[in-house]
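Each structure below is given as structure tokens.
What follows is calculated from the coordinates using simple rules that are stated; it is not laboratory data. The shown structure was predicted, so the numbers you read here are calculated from the model rather than taken from an experiment. Cβ atoms are built from the backbone, for glycine too; each structure is taken alone.
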Structure P
Amino acid sequence: MMGTDRVGTRGLAILLLAALAPACGGGGGSSSSSGSSKAASDAVFDDTLFATFTVTLSDVDWTYIQNGDKDIWRTAELGWQGETVKNVAVRAANSPAASTPKPSIRFKFDEFVPDRKWRTLNHLNLDSMADDKTFLRERIGLWTHRMTDVPAPRSVHARLVVNGTYLGVYEVREEIRKAFAEKHWGNNDGNLYEIQKNETVVGFDHYAWRGTDPTTYVPSIWEPKTNEVGGTYTDVVALLDVLNNAPAASRRAQLDTLIDLSDYLAYLAVSTTIADPDGLTGEKGNNNHYWYHREDNNKMEIVAWDPDKSFGYPQLDGTFNSNFGLWTRFSQSAATSWIQAEPVASASYLHKVRKVTDEAFSVIGIQIDYVYAQIRHAVYADPYKPMTNAEFDQGPAKLKQWIVSRRTYLDGVLPARPEPLAGDNADFVSQSGVPSTMSAGQTATVTLVMENTGTTTWTAAGEYKLTSRGNRNNLIWGDNRIKLAAAASIGTLEQVTFRFPITAPLLPGIYPFQWSMVNDSSGGGGAVFGGTSPTVMITVN
């Protein structure tokens with residue numbers, strides 16, 4: 001039999017696989033959004049592709065951008081993997097304290113050519129990563145959000161050449177605009193809001209109650225990115241009313257009708273686990289996230305953004321901020337101050353923190369090493385990077401050391417894992433099809449047989465599953481749960497056969513393959529029980 005617990009963006013991220021779209025024309029004023037929307041934009045954000053962008057524009061315009069001019073869109077020609085897009089708008093993405101030869105830049109494809117998209121994208125960000133000596137934090141942070149099923153932009157690295165001069169390695173980040181909403185939810189006319197910290201009031205709470213007039217909040221506090229003119233912003237008022245004024249006993253239930261509460265708690269769990277000091281619970285106030293009001297289910301969804309200060313930033317000693325608390329700064333905002341005292345919400349949040357440490361953190365080292373190897377030589381040649389080559393080479397090991405320290409700390413403060421039910425027990429019977437060697441990215445089909453040696457009956461409704469072991473709940477081989485068939489009922493001394501695909505990581509190495517039974521009915525990462533399959537160390541070439 002075959003089964004999986006999760007599909008979609010997380011599965012693609014695990015495998016580091018995405019289909020490359022055929023090249024589509026982007027010159028002149030024509031639209032270059034031909035082909036399916038997924039294929040067109042996924043090619044730009046293919047984890048396996050380390051592309052080169054070229055930008056051609058006047059020297060005068062480039063000087064303005066280097067000086068941080070964000071006010072005027074300037075005309076450029078953009079090149080990517082043999083494609084050319086003319087009359088693209090470009091400007092500085094931020095305003096540095098001084099002129100910089102390697103500025104962060106932002107592209108807009110319909111500024112000079114109305115209604116044009118490039119590979120279904122309205123905008124594109126290229127971040128110079130000037131503050132991160134690892135060149136990894138942002139991409140790995142967004143990857144962690146996506147691995148935990150939190151809506152978050154895609155991110156890859158690329159080389160940038162401007163007017164024939166190599167400027168170095170950039171992070172290419174998906175913009176949170178209509179194209180993002182369309183890709184994620186199949187609609188894009190809902191209200192989209194950006195939350196950025198108040199630059200003059202430290203600790204400013206965007207979620208505080210300020211009355212029933214939407215214009216009190218929008219656009220000065222909640223900045224609309226869709227429906228900027230003529231929009232109705234009562235959704236913000238409704239959300240803040242419940243956060244601030246609903247009775248504690250009914251607040252969670254009321255919120256569940258307004259927002260995707262599970263994704264919201266998952267966002268907070270990831271932010272806490274990676275110790276992000278600059279998100280919703282930011283040290284200077286709410287920052288770096290979006291809300292989108294979905295048209296399909298009439299709920300608001302939080303979207304992660306810009307976690308480049310995570311994983312022990314700014315230090316590179318492997319321990320800084322690794323003891324970031326589970327409830328750090330939750331009390332500073334109405335958005336989060338209610339959660340710890342609400343039993344169901346707090347239990348769900350803590351379960352999701354455990355999920356990040358079990359799942360994303362089980363393969364995050366593979367992702368770090370993969371990205372490092374992908375960009376290393378181009379970083380060495382980067383003339384404007386903020387670190388030496390030696391410092392860059394130290395980055396992956398320091399990040400992984402931090403993750404080990406962080407996981408150890410969280411294991412010590414999270415609730416204990418659930419114990420198996422009294423009647424749960426199992427024996428390993430056999431396995432077949434498990435290869436000793438695989439090529440990177442190769443798939444194989446394996447078979448495991450387990451026997452119920454306890455007194456309980458295993459059913460899908462009872463949350464009995466096969467789970468990955470070694471590093472508990474790891475995602476090394478693509479998924480960490482294999483479900484029973486919906487109609488299965490495995491009684492005492494009966495056997496069940498699990499037949500399922502595995503996919504080798506793209507990073508060569510030697511990886512453990514081991515499984516056992518688990519009962520997920522109590523949450524908390526599941527209660528594993530019984531015997532395990534023999535550990536097979538699979539060499540990935």
Structure Q
Amino acid sequence: MNVILAENKYFYHRIFSRTVKLFFGTTNEERLQKILFFLVVSISLLVSGARLASSDENAIYLLTESIVTRGAFDIPPNIIDNGSFFENKFFIWAEIGEALLAIPFFLAGKILSFILPVSEPMKLLVVKAIVSSMNAFFGAALAVVFFRLCRKFSFSVRTALFLTLTLCFGTFLFPYVKTISRDVQLAFFLCASFYCLYSYKNEKEHSTHKTQRWILYAGIFAGFGFLTKMIFLLNISFLALYLFFISRSEKNTRAWLKHIFWFSFPIAIAFGIFFLYNVLRFRNILETGYHGGTTFPTPLYYGLYGLLFSSGKGIFIFAPITVLLLWATKKFFKKFRNEAFVIFSLLAANIFLFAKYVAWAGDGSWGPRYLVSVLPLIILPLGIFLDESSKTIKRIAVALSVIGFCFQLGGVSIYFGNYLRSIGEFPYEKNFEHPEFLMKSHFNPYYSPIVGHWRMMKKNCADHIEGKIPLITIAAETHQQRIPIAKEDLSKMQHTLDFWFTYGMYLGYSPNILLAIFFVAFISVLVQIFLLHRAVHYAHVDSLLQINGATQ
């Protein structure tokens with residue numbers, strides 16, 4: 001009997017210890033990473049709009065719905081316009097990768113919509129709300145991978161966390177975690193693939209055990225990136241270049257071939273899926289159906305100025321911390337020559353490509369949308385500079401991060417399409433090629449989205465405080481509309497705040513209950529911030545002890 005009790009006690013102890021290890025880690029730094037993940041998810045969900053509004057978002061949703069419910073790739077016509085007809089069927093232009101990633105969220109939304117006692121039109125909004133949370137998790141995964149990448153580069157724990165939090169909340173990445181924009185997913189795949197290759201290099205240099213698994217993982221992430229957006233192939237070429245740099249010390253030709261095979265194999269599978277997807281839709285492996293902007297007529301000086309310095313799209317405006325690259329680049333090149341060459345070559349290729357693109361600004365969207373995918377690698381070189389800088393420089397970096405966070409609050413609070421409508425730039429009156437397309441929001445500082453969103457947020461908040469809360473009715477045929485609200489209520493959207501709890505109020509749900517749920521969620525975020533602060537302290541102490549132990 002005692003033996004049985006002892007065995008049961010040991011069994012339950014193992015279950016408990018594994019659960020603790022899974023959720024809290026075994027070291028202080030592992031605990032920090034898990035808290036970081038849950039914190040980013042929690043903040044992203046706290047400010048979520050719980051909606052899918054843009055054409056791109058709805059296109060992915062409709063494709064996911066068709067795959068799950070009908071096992072087909074065509075979607076209902078006349079809801080969105082970013083697609084093509086073939087044999088009387090309507091297919092979206094986007095690649096299949098994001099729709100596949102959205103399937104678990106769609107299924108979770110379907111289950112929840114059956115459980116909740118809501119009306120039939122509301123069930124669709126519930127499913128869309130769950131699907132809209134996808135980038136909250138990809139953003140959190142990106143945060144953890146980026147933090148680990150910073151630590152692989154031997155940046156201090158505090159610097160790594162500072163850069164990670166700045167990336168997530170002090171740059172134009174922040175508003176995109178509210179959407180299902182592919183750009184957040186592409187940022188994760190690129191950062192994760194580079195992290196795997198750099199991890200392989202570290203193991204090769206500091207360990208006698210050489211493992212190929214990192215190269216395989218890098219190929220898997222790169223393959224997912226390609227399946228999510230075909231242009232990711234540009235980034236894959238630079239990842240392959242980096243693999244060449246870290247493998248050239250191998251004297252054995254067989255080892256070279258192994259590296260090429262393990263990196264290329266998952267990418268080849270991704271190509272196979274991509275070609276099959278095209279064949280099943282258009283009976284042609286090279287036909288994507290994409291008839292949108294495929295030209296590059298923008299003058300280079302125009303696109304470069306727009307992406308780097310303009311008041312409405314400039315990266316130095318929408319991510320103020322990047323100003324420090326002017327001083328950090330030299331130090332990064334000096335210590336990490338191969339990595340710096342690959343990273344800055346990749347960044348230059350992306351910037352020059354999109355500067356020439358007909359829709360260089362990625363409209364209508366917050367900041368330089370097409371640069372979201374490379375944003376983690378833009379910020380990475382700042383680590384060594386901050387580690388070796390004076391307290392004054394570090395205070396400046398913190399100030400730039402806080403300024404960046406304040407800038408993003410406008411983008412988080414107001415839906416971008418509503419702002420464009422409010423200044424008369426949507427619906428579009430000029431095409432992308434026209435030199436005055438969205439001229440006000442792109443280049444006029446008064447109409448800069450950073451300023452305009454704050455102006456609009458201030459006005460709408462004042463109206464809400466005065467009790468002027470717009471009431472919105474759900475459309476009868478919700479499945480037939482991109483934005484499923486009554487047409488007569490569309491004009492009211494300019495008076496809204498882009499949060500889940502405010503949308504609940506607009507639909508007639510109790511403000512007291514919604515604000516109580518928000519308050520509980522907000523307290524949870526504060527608790528997680530406190531736990532993260534403690535975890536950073538202990539992880540920092542551990543790192544100092546390891547350094548001291550290594551020097552003795």
Using distance in nm of label points 7 Å out along Cα→Cβ at positions 236 and 268 for the comparison, can you identify which of P, Q gives the largest number?
P
Given -8000 for helix-only ellipticity at 222 nm (-39500 (n - 2.57) for each DSSP H run of 4 or more, over all residues; to 500), calculated: source structure among P, Q:
P
With FRET efficiency 1/(1 + (r/R0)^6) of positions 276 and 308 (r between Cβ atoms, R0 = 25 Å, to 0.05) derived as 1.00, matching label from P, Q:
P
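Assuming 1.5 is distance in nm of label points 7 Å out along Cα→Cβ at positions 420 and 484 as calculated from a single structure, say which of P, Q it is. Write out the running numbers ahead of the final one.
On the way: P: 1.5; Q: 2.4.
The structure behind it is P.
Given a value of 78, 57, 45 for Cα extents along the principal axes in Å, calculated from one of P, Q, which structure does it belong to? Don't jump to the answer; show the numbers that get you there.
Numbers: P: 78, 57, 45; Q: 73, 68, 54.
Matching structure: P.
Upon calculation of relative contact order in percent (Cα under 8 Å, 6 or more apart) from the atomic coordinates, which of the structures P, Q produces 18? Write out the running numbers ahead of the final one.
Numbers: P: 14; Q: 18.
Only structure Q yields this read-out.
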